[in-house]
Structure P
Amino acid sequence: MAHNIVRPGYRQFARRLNRFPQGAPPSELLYKILSMLFNEREARLVARLPLKPFSVERAKTIWKKSLRETKQLLDGFAERALLLDMDYNGRTFYVLPPPMAGFFEFSLMRIRKDINQKILSELLFQYLNKEEDFIKHLFTAGETQLGRVFVQEEVLSEKNRLEVLDYELATHVIKTASHIGIGVCYCRHKMMHVGRGCDAPMEDICMTFNTAAAALVRNDFARRAGAAECLEILDRAREANLVQFGENVKNRVNFICNCCGCCCEALIAVRRFGLSQPVHTTNFLPSVSGRHCTGCGKCVDTCPVDALSLVPAGGSDEPGRKKAVVDHTVCLGCGVCARACPVMCISLQSRRKRVVTPLDTNHRIVLMAIERGKLQNLIFDDQLLWSHRALAAVFGIIFRLPPLKQAMASRQLQSLWLDGMIERMSKFR
């Protein structure tokens, strides 16, 4: 489908997607991907939906359709995991997830016959791995990133355990989740279809939690699981030297993927754009005891982002001996290397400067929108009649931000009212 004959519905939908903080730069590949997941009529309809969660009544008003037809359409999208249907106090709300983490992944989170998953995988691979615009904007624009890494808990020392916080532990996310869903690994499923698959587990390995899990389980895109089973899956993933990569928030994390360095888009991005810090690290760094390191190279082989290498040990008594060294500029702090070391000469040390994690999804989205120059898309969403409560929630986040982020928000909105409120609030700091 050539760019100059793309149907208007897909252009409208691409513009809608690019209003997300992460963005989705239009390209011929993106239009082809969208055309596999939506017909043009559906693309036109979804392009008119709000950025924030909305009710069936709100969609009815926007689409000018009957309540029954509107609900049938919304439920149909939810059944294909193109929308998420969520329950809030007994009422159903819908939301269009971003492409990542969102409906790109959901399209391959189960084996299905209604779309050609091989062709879709090939298109996604080209869009994500050959064209750089989308993946670069997703992982390198701004300071606040979509995801963060969880530390391997088994290699934490007693001192580490005194410093680690609950939200930094994957086990804590699992034990406190209201809902848990287990699904196929999107990344390895996609790579399998393009002939680049690996031996890491693909089925029943990636985890979703809370409202996202409830929606995906309800529509059969994930399998319901309890905390005990999920902890067993986590152990299996760690035995396979997989990295736990999850949503970059403290409260109510929506996903944790068990990632390999060869297939995971986030870990591939670390190797491609490592100095831009495309993934938030843990608050730990590995330290290698050069005196005890045997130079076996197992830590080098298991590192998912090539942060370790072997260099000459330098001792005159053993001229051929090598030791492992860590490049801290790209290291995730995951601890996979420490787990793999057969002589236990790798330990985790606290980073000098702690990594700041957003409080929740709303906090993360507002930060990402400010840093990427898209705050106005959240505030002035012309598809959504904002309630005072919704606006208050967004501005409440802005008022709690550091002065630099507040200044960025103020410049984007060009609001005298916001300037005045920020100045007043600063007097109470």
Structure Q
Amino acid sequence: MTYICATCIEEPKLKEIVGLESNEDNPCEYCDRDEPTVEICFIAERCNEVFATFYEASSLTMAVVVYDHTPAGNDLSSTLSDLIGAPDEAINDISEILQSMWYDGDSGEHLYGDDPWFVLSSGGESPLSLDWEIIEASLRNEARYLNPKVANFMDTIFGDVENDVSENGIPVLVNAGAGTHYESLYRSRVFQSEKGVLNALEHPERFLGAPAAGIGIGGRMNAAGQPAFYGATDVKTTLAEIRPVVGSWVVSAKFSIDRPLKLLDLRLLGKMGLPQNASLFDEKTKAFVQRRDFLRKLCSEMILPVMPERQEESYLVTQVVANYLATHLSATIDGIIYSSVQLGGENGSAPGENVVLFFKSAITANANGDERTAYAQLWEYELDGPGCYFSPAIAFLDVKSDPLAWKKNDFDVKPTLSLLRDSIEIHEIKSVHIDSKKTSLKVGDHHFNH
């Protein structure tokens, strides 16, 4: 049996682990020092765990196997040398042990091939995904509220979100409000008739802001009856998100964000980078990577298009995630930023940005009153004839704001949003653009795989 001491290991965390596991019975065979040692197999086992968690074999790609390209990354010996920083003789011994561990005697094949090359993994299936499937089943079949399984899992995934940063070092919680990139938001609503449009214009704060508590339908990030403000950073994105039919009318408006908010950017959360100087031999790093890979998958699934007939089922999970974030115990999270799937990037441009504000921040000034806040008309009639033409106009009333009106809303919070009166637009939907991927079917004799 071969032994190695901690001094022969350069990687700090592995050196610490070896030091704790060493004993003084056997001398190190890679240096002249008289220090406690561990079996070289112990190092190989730790390295095997690291390879399984953090690396992928670049030598098994189609480019290498079929087209004989040089693999990306480094071969096994070089990868080990960079990973642990041990003498060459030790690296050779560890390589032989790993190759033996990766060999399947029944099939006669090596797990990573005969001459494996490795690169750091860009992410894969996390063990947390299996736990998540159990959580989803529990939500649908057991209990949605006061569900301890869900609460514990959410704590594991989002409990430390206020400290998360993207791979570029940008915090996943971003500022919104005056002086930031998110100082205002657009919102659109669809109406089936001119009468509906006129009603909305006579109280635009109520009809274009978030629905009042108890009357709104459920959405991707809110349960039925729970207010939420679904907005975007541009009008085009809001039009795409509400999916209006030809012949309908859409009223859009811009709202200023009147107080500082914190928004969780799902795009950044799905791209978290390893903490600086993180050791691949540290269990905390392993847990971080598993959480990162799971969040990458979850953030992607949270914004997938959902067919109308499956909305209630599919939105259940995203609603629970949003509720947890809105009531986070240590972080203030007022809403979520995510890319629009209805309006993907065109001609290389970035996709539209959606922003949903949770119930506690979805309060619009002057939206609570029952009386109209404006007079409006859609048509202007000729003075000397029966003709008329579409010429919408609005005149806002001098509404005296009750200084305590905000205390009368359901969440006892000050309004976050104010309607920018000169931003209101009416859109008559004339046509809908379809961007599709076409696949033709093969016709003729065909052997189907069953």
Structure R
Amino acid sequence: MQKQQIRKGFSKLNKEQKIDLTASYFENPAEAARELKSYWHQDAGLQRKLDEFAENTISNFFFPYGIAPNFVINGNMYLVPMVIEESSVIAAASNAAKFWSERGGFHAEVLSMTKIGQVHFVWEGDKDVLSAAMPDIKEKLIIETNPITENMRERGGGIIDIELVDMSDKLDNYFQLKASFETADSMGANFINSCLEEFGELLKRFLKEDKRFTGASEECEIVMAILSNYTPDCLVRTWVECDIEEFGEMDRNMSAVEFVKKFERAVRIAQEDVFRASTHNKGVMNGIDAVVLATGNDFRAIEACAHTYAARNGKYSSLTDISLENGKFRYSLTVPLAIGTVGGLTSLHPLAKFSLELLNNPEAEQLMMIAAACGLANNFSALKSLTTKGIQVGHMKMHLYNILNHIGVTKEEKDHVVDHFKDKKVSFSNVKALVSDLRKGNS
């Protein structure tokens, strides 16, 4: 294997040249190249499309595409597509979906759909004059960007508001134009960023040409114009509820009341302890991210926003809440979800398109509710396991197949090991020892 070094002009190489160069870093370059090419799609036209999703593409990276059935959300039944590599996530979502399908299903509502963008700029002039001129600036920005917003306005979206934010007490002469948008069924990143960059140019021109602003010291410097992935007003809430007595068979060692009280305590811990809250919310995002990926949306933006929202009160805390009143159990999740059903990869990626068709081509609001319900389902299953039998029993049983694939076993060996561990705890060392014993017996 050759020593890695700085390579200039890699992006200018064609695909075969990029593969040859990458493969040259391995002891067997020909085998490495074959491995990369083995993951290409057999449809050459589709592969060319996949290649153009990102830069310097040389192959495809496969993740499992699974289905969580029996999701009842606002009375509608869904087969929910999930893309994730972690064992037990889809099983957990499916188990929770089935449990709640018999108890009214998941309820959900979109609270708001507003997204935010900012023009960050430096202004050394009179801030009072700037503030007084803001109504005129706002009007000019909205009118002058009409060609950009026309199509979005026809779909029911567009610019909602533009406000001046004075942050000169934080950084010298630092201000923002903070704009709010409605982007209908699209996530809207490109639309918002196009508007914001135009806002920046228009602001500079306005401050230069308007008679209220004169002098070189009043030159406006646009630092950057970009959307924010923190969208606290693009918000969805989902919840489940039933009589407490419905949990009577949740665990044979606990009554329904005991289980619910322990479950509630686990939620309260996540609301108070940041270390637990991080893992608690990761369980929520297991479900949400899997749906976001399956539908061609941006899971990094979703993750960043959710965790920022979890810290909105100055302390990172649980995204979920619970109430036990009048014999009723109610468990809820409130989370910002800026996702779309048009634009981006939603129609370009064949499986993203397939996912949306499977979900009956939902509007953005419906997809927000589906993803949120899946997040609550995964979190509910995780807490149910943690407060009863423990998380590792179910997780390691699902992980058993990964262990067996890592060791490399025959079908007969796999069947024997899976049967052996039906009622036993799974660990890598125990599985390896059992396989070794099997092979010794067959030698």
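Quick note: the coordinates plus some simple rules give every number you see, no bench work behind them. Since the model is a prediction, treat every value here as computed from it, not as a measurement. Cβ atoms are built from the backbone, for glycine too; each structure is taken alone.
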Worksheet item: Computing distance in nm of label points 7 Å out along Cα→Cβ at positions 158 and 342 gives 2.3 for which of P, Q, R?
Response: Q
Fill in: Structure (P, Q, R) behind the derived value -9500 of helix-only ellipticity at 222 nm (-39500 (n - 2.57) for each DSSP H run of 4 or more, over all residues; to 500)
Q
Worksheet item: A value of 107, 67, 43 was derived for Cα extents along the principal axes in Å; which structure in P, Q, R was it taken from?
Response: Q
